[in-house]
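No lab work stands behind these numbers, since they all come straight from the coordinates. Predicted model, so just to flag it, every value in this text is computed and none were measured. Cβ atoms are built from the backbone, for glycine too; each structure is taken alone.
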Structure 1
């Protein structure tokens, strides 16, 4: 079988160092380091992807992706045609107090359309009791989080008093907040910290609580295909003259710092494990320097036979690349297998971490493009580590090398 000359000799050198136990040990150590580093990187990044996806699912299913308003005026229907928008819904929100017989809690009330919520949010799929369809206009029903129900010591069928200062009135007894008794008809459990701070009611009931006329033009809540691509939609809004007077609020203004912290932690873990791979890759330098010293006579003979310096350089670059291929191949296989079976392994070891939305172990999301990029980056580090010994081999003078033989 035909091989390029540099690759053929590099492969022979990569297999011929077994008689030199020290060189062989360093080669194996570097291969093992690359494999362990890449394996750890794949597993950790996959788990961090899972946590990020869980945050996106739990928090951004409650927090509106984008809310646009026009100071009480109607919002144009053209927002439905914006890039990335899958649906819109009339929306009204305000801060309020929720009072039961046992406790008092501050909450954010959201006036919604039940059908739109059922079709476009995961909250409707996370109902423990009841359904969003129970939010009928005029019945003054509410759907609250299971965590809030626990804090208020209430359950489905109980009544709570909701008070808001934004629509208070002045009476002979002083300023009185707008308040009404609402019936609990549903409990949701998304598993986020917002479960204890959001109360859903029908849009018409929210208007009455806030003392707004029934024809009051509410804000418009935009549901996006991907909440992380919100900036594209915002840019489209601001570029069109018809929307220049709209006030735009995005989820970044409410929960941006949390996702920034998760992203920073993910990047730092990636960098730390990448440095582990880099340290292992640069052990190739030590091994190749010794191989070059050992093969000086062979290099001199090849030069006297007419082999150019660039071909000799590629011999040792490919030699280091072969070690990198072994290390990244082993690390890639172990990393993928370990990531896929991580929860099973933890269960076998008696470590139960119910951190997924369904409470079943660690969330693991493997991104093939990400895994391919870190694998190629590991190979690139191996090639970079091989350049110095390869250039040293290229500069060997045949007369001096043969004189020392």
Structure 2
């Protein structure tokens, strides 16, 4: 879809003329005041380019751009000025608020050239941002895949943690933020760096046990220090590291400050980690809730209801034997995968990634017994159909 352009001017005749002369070449939207333009951006944005007059009543061009940048920072801004506004316009350009300015009266060809340049600038910035985002997401995905292979005992539980956080967030109608997703995915990182004995002590102890709490907080602190070294993940590191002092209460489900976002994310994460450990041990949901409230005494009643309804699939599930060559990402292991030497290659409950599938394929070439894998039936959706048992 072609990028849209917003024209802002208090002279309706000028806007009508722009629409007649350039409306067939560009997707134009007009507004006769700064206030109207801000409403257009909020309700019908985004716009690739916004062209604004400098002198307008109530809100001039500089004020409009300052307010518009708060809700549309990627838009390219161009200003129309008169000769008397030259000093102001020059300062606006030098301060980086305006891409370029046009002096009134302005020929249609000059406006067209400025719009073409503004669109190219917008596409350049948007393309770089998308590339950065894809690189960031790809790097994090590789990191989590490597961690799952390096520490399968720990990271096989990450999908369960993500599920609990997602259901808690959805049940309270909390905004879906990437920080919550990533902290759930990497929340167990500190446990992977603990001695095995401490990790097992935490897994099999009740969360209210003092030694268990000490191990939990030490793991959170370790993960926080590691994550702080990664650019752009400071908020995720703080969510993981600020689980100390969490009591289960949620003061604000619509956080506006970074501290509120961190506190809410830390609350969701700590509840999810403890709930997963309790239910994974075979404890009933009712019994698990009693133990959880000993650790988190101010747990909201709404959260209790959500947790009781969470189905992590720890009850016995039907299994399917799937040939290794037919394995797909997202399938869940029903049983442990044991090598011919009796070693545990993968633990049950693991979510298969392409790296894990490649690992299985390599082991199949060495172990002829490893022809198929037992996976959870409900996870076997390949090519939009459920595989039948072989």
Structure 3
């Protein structure tokens, strides 16, 4: 429960912090370009440091790494709080601290993913992943809303609340007690840095699961185009945009609650591919819809399908990976996730410029369905996977 509470507090704090930084940056510069730079400045360090971070996670105490990352993010919130109170907050400061947040996330994400299998037995891992995802989705939904409410009292209120939550998260992780396996101390070499890439490439089940998510999100994501749909297609305005953005998270939260009670135990490969196919179909329906209610339903179902994908994929990757490799494999996985989200937004914008927003979403949804079908042939070991916990993992 300590780890679950830490993830919920940390995720909510980060969501609130990003709301405040975004509003603060726009208030200072009135520039959409600068808003984009905030995201880019976080993605760059996370990408550049990913392989090194995986090596560090596999050689050091994972709970301590997560606790340090939470504490550093709390320090960022404190710096912003002091800057806001002192009247010296600036564009350069916000961008500089965004770099720090990106660097920290490079270490935190793989450390968190690789830590969970040390806290629960293999048979309980699917439920643990679903339970963790439920808390994370709840934080993703409530964090921005709470941040927006607190922002009425000023950016300082949001920074203070984020600081408090990061401190709580760091303390909860520091209280974790588990058996830390003994690991050999290897020097940092190109071979050790690329070990995660080599491992994934050689394990076709893992490669299929990770690459499936990459292409599904890359082709099927429609988040970047939601403002266009809200304003020009569904004619709902800002309130509608908020509901559209929250609908996938609501669907994901509900599905994660279902999976904690009824985890996927058989035919996991087919279920994973079917979930990605359903996600693609939902994007097609959303792209063609002119009904606000139908659009909300399609997005909510897509969120639920994506949650099935997330839980099965993350559990498979963790169980198929030996503990001494989990940090490096999780780091490569985080690169795939970050790249799919960032490049997916670019792909949506680029195709929308060529085909219009409806064409972009529909073509992306069709592409996602084709990817799910194609992966049946390209990765037969993944498609034939029956149980999420293999006999080797059970022993």
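Across the set 1, 2, 3, FRET efficiency 1/(1 + (r/R0)^6) of positions 163 and 291 (r between Cβ atoms, R0 = 41 Å, to 0.05) reaches its highest value in structure 2. With semi-axes √(5λ) of the Cα gyration tensor in Å derived from the coordinates and found to be 31, 29, 19, which of 1, 2, 3 does the value describe? Value 31, 29, 19 for semi-axes √(5λ) of the Cα gyration tensor in Å corresponds to 3 out of 1, 2, 3.
Comparing distance in nm of label points 7 Å out along Cα→Cβ at positions 115 and 371 across structures 1, 2, 3, the highest figure comes from 2. Could you tell me which structure in 1, 2, 3 was used to calculate Cα Rg over 2.2 N^0.38 Å, for residues 67-154 alone as 1.76? Matching structure: 2.
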